[in-house]
1. Which structure, out of I, II, was log10 I(q)/I(0) by the Debye sum over Cα atoms at q = 0.09, 0.14, 0.16 Å⁻¹ derived from, given a value of -0.57, -1.25, -1.48?
2. Computing relative contact order in percent (Cα under 8 Å, 6 or more apart) gives 21 for which of I, II?
3. Given a computed value of -0.61, -1.03 for log10 I(q)/I(0) by the Debye sum over Cα atoms at q = 0.15, 0.23 Å⁻¹, for residues 170-217 alone, which structure among I, II does it belong to?
4. Quick one: helix-only ellipticity at 222 nm (-39500 (n - 2.57) for each DSSP H run of 4 or more, over all residues; to 500) came out at -4000 when computed from one of I, II, so which one is it?
5. If distance in nm of label points 7 Å out along Cα→Cβ at positions 50 and 290 computes to 3.3, which of I, II did it come from?
Structure I
């Protein structure tokens with residue numbers, strides 16, 4: 001089978017945006033996804049999983065990257081046939097430059113914070129070895145966050161980002177996730193792919209408003225002890241104005257704190273943006289410091305409680 005579109009990302013938000021913007025194209029798209037995308041999601045798409053590079057050995061890393069570059073080139077060549085192809089995805093990840101094609105690469109936002117004026121992460125290598133290594137692997141193509149001349153269009157979720165200086169000469173499309181979710185086709189498609197449909201139906205049957213706790217691996221990250229983590233979430237639960245509490249675990253969080261285990265939990269593979277499907281039912285979100293709550297900052301009806309207020 002030949003494909004007209006190719007997509008690459010290591011994170012779920014750009015994948016969600018692509019599925020929402022182009023639900024009718026999913027059957028014509030081949031997805032290159034990293035291992036960080038849960039197999040529950042990747043197994044529902046025509047996809048190839050790019051395994052993590054061996055960072056612990058410099059020579060092995062260079063050889064592996066060159067192998068992946070050749071593999072991607074051959075797979076795209078074989079699967080695209082002779083037809084025109086378009087590439088979508090992120091430009092700040094390890095394999096991004098391997099998908100650059102002049103006039104045919106469309107950048108999808110990974111995070112709003114990556115596209116504000118003045119934001120800059122320098123990908124220019126320092127040191128002779130790193131410069132040689134990057135030139136061998138990427139051929140000097142590694143420019144991120146919309147700065148590459150190979151990017152033809154940028155898809156953003158925030159209007160203020162569209163005036164950035166680096167977008168000059170590129171088409172910029174602004175999308176509203178909340179509006180897109182109003183489409184029955186979109187909500188059904190993403191609900192199936194990201195395993196959210198069943199829980200959405202259950203929560204819609206609950207009476208009253210909802211509180212969402214965005215949990216984070218506070219103990220795993222060395223921020224708190226297990227006891228302190230449980231105590232933090234006990235206080236968070238007490239601050240909820242509602243008995244109906246749902247938990248959105250962090251993707252790296254394999255085990256919930258004891259305090260939160262009795263509440264309904266959204267699978268970690270589901271991106272936080274899916275909660276916009278329930279926005280009219282949510283009046284409070286609580287977190288330690290998760291950036292995921294930013295999706296509710298535009299809504300004055302949703303109270304946001306962070307660590308400072310919990311403590």
Structure II
């Protein structure tokens with residue numbers, strides 16, 4: 001469920017003469033659909049920076065980065081996009097973490113099978129990791145690492161990443177100059193989900209060869225607080241949008257709060273995401289009897305860009 005609120009503008013009329021001014025037409029809604037050209041290739045790069053403070057300990061920062069090449073392929077059922085992992089990197093406190101698994105993932109070829117609307121059906125190709133380990137490392141290393149390869153967790157992570165990045169927009173309509181209230185399930189860092197309320201303000205840039213939607217999002221787990229910061233947006237609309245959101249916070253979480261913002265630039269006619277960036281602050285209070293509850297705070301910054309190979 002989505003609630004749309006039109007932002008009010010201000011018109012200044014000169015008082016020196018009575019002029020008949022035609023009212024500016026209301027902006028037309030812009031529908032988003034997944035429709036990449038067959039064979040279109042692009043390079044996608046993502047980075048996640050997470051700074052966590054657990055109890056009284058000093059903050060720690062982890063950074064994960066990934067770069068992939070994607071080729072869209074149309075099929076009778078939808079799409080089978082070929083994804084080649086170009087590089088993966090993990091840093092802890094500014095120091096790179098070396099891992100045979102990260103090295104083995106370089107050049108790994110995956111297949112993302114999508115339906116006709118662009119929704120993810122399955123991802124395959126992770127079973128090739130074992131062969132990649134054998135090809136890139138001596139037998140002693142590849143044999144030692146093989147039992148540690150958890151294909152399922154890597155696949156689930158990548159599937160969740162795709163759904164979070166793209167499926168939020170499939171089939172949606174945005175009207176420039178308006179704000180929409182929506183809700184979704186937010187995955188907490190250590191497991192479980194809570195409802196997340198989102199206000200999306202839309203703008204349209206149609207000056208270039210491809211028109212682009214420019215979306216600004218503000219989100220939080222407190223509907224009342226989020227609505228209070230946005231004139232014209234009612235908390236009731238946010239709560240109604242979350243009616244069908246399925247959330248399951250862990251039982252040992254006493255409190256879980258999230259707030260943040262983000263910006264997305266996408267092409268509505270193809271759902272090509274030019275960039276998607278966000279910053280979120282997460283505060284958790286976790287029961288650990290007989291000890292005092294553990295307080296955890298995290299700041300998570302996500303960055304994503306993609307560029308067609310045919311573009312400079």
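1. On the way: I: -0.52, -1.17, -1.40; II: -0.57, -1.25, -1.48.
The correct label is II.
2. Details: I: 15; II: 21.
So the calculation was done on II.
3. Values: I: -0.61, -1.03; II: -0.53, -0.86.
Answer for the origin of the read-out: I.
4. Details: I: -8000; II: -4000.
Source structure for this number: II.
5. Numbers: I: 2.7; II: 3.3.
Considering all the candidates, the number was obtained from II.
We did not get these values from a lab; they are worked out from the coordinates using the rules stated. Predicted model, so just to flag it, every value in this text is computed and none were measured. Cβ atoms are built from the backbone, for glycine too; each structure is taken alone.
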